[in-house]
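Asker: Next up: some structures, all given as structure tokens.
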Structure P
Amino acid sequence: MVRIIGDGGLVYYIQDLIVKPEYQRKGIGKALMNKVIEYLRMHASRNSIIGLMSAKDKEHFYETYGFVKRPTELFGSGMTMFWTADYL
């Protein structure tokens, strides 16, 4: 399954791209990612920001679609926070 969220204009985030381990390496992830790229071609504006958080050691898969690892000279680190009731 794959899920993309965003504001419908400038920012999109590939929230999930998940293939059960027993079905990996069968082209399913590529097919799902190709659908995401097709959707973005139809809906994203030029210079939109497309983000994602890769699973560990899966970065190369996304690099084949033009994503870059962070941090880089131009972009800082990707960051995550797991929200809990402690922050309320």
Structure Q
Amino acid sequence: MADILVALVTGLIFGWSLHKSGMTKYHKIVNVFRLTDLTVLKYMLASMAFAMVGVYALLDLGILTMPNINPTYIAGNIVGGLIFGVGMAAAGF
């Protein structure tokens, strides 16, 4: 249960930071697809790089252990992608 709460709080903080920095504005998202403003893309890539460095730092310190990763479940990825895409389209992004 604690793992779920940590993930939920982390996601809320990340979402709040996205919103406060203006990355959720319609024109920012559209301009990414037009390849005229890559600010959102840079923000997301910087976030992933920061998370990657943090995970590996926690692994090296022995604070975090990586679980065994199951093979990719293609059907689940497709269904999840469709749900995500429909949600983004419904939200107007």
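The numbers here are math on the coordinates, done by the rules we state, and not lab data. Predicted model only: the values in this text are computed from it and were never measured. Cβ atoms are built from the backbone, for glycine too; each structure is taken alone.
Asker: Quick check: 6, 18, 27, 27, 16, 7, 0 is what I get for P(r) over Cα pairs in 5 Å bins from 0, in percent, for residues 40-79 alone, calculated from one of P, Q. Which structure matches?
Answerer: Comparing all candidates, it corresponds to P.
Asker: When Kirkwood radius over Cα pairs in Å is calculated, the result is 14.6; to which of the structures P, Q does this value belong?
Answerer: For Kirkwood radius over Cα pairs in Å, the value 14.6 is produced by structure P.
Asker: In addition: Once FRET efficiency 1/(1 + (r/R0)^6) of positions 16 and 72 (r between Cβ atoms, R0 = 25 Å, to 0.05) is calculated for every structure in P, Q, which label goes with the largest value?
Answerer: P
Asker: One of P, Q was used to compute relative contact order in percent (Cα under 8 Å, 6 or more apart), and the result was 20. Which label is that?
Answerer: It was calculated from structure Q.
Asker: Which structure, out of P, Q, was helix-only ellipticity at 222 nm (-39500 (n - 2.57) for each DSSP H run of 4 or more, over all residues; to 500) derived from, given a value of -24500?
Answerer: Q
Asker: Name the one structure among P, Q that distance in nm of label points 7 Å out along Cα→Cβ at positions 8 and 48 of 1.2 was derived from.
Answerer: The value was obtained from structure P.
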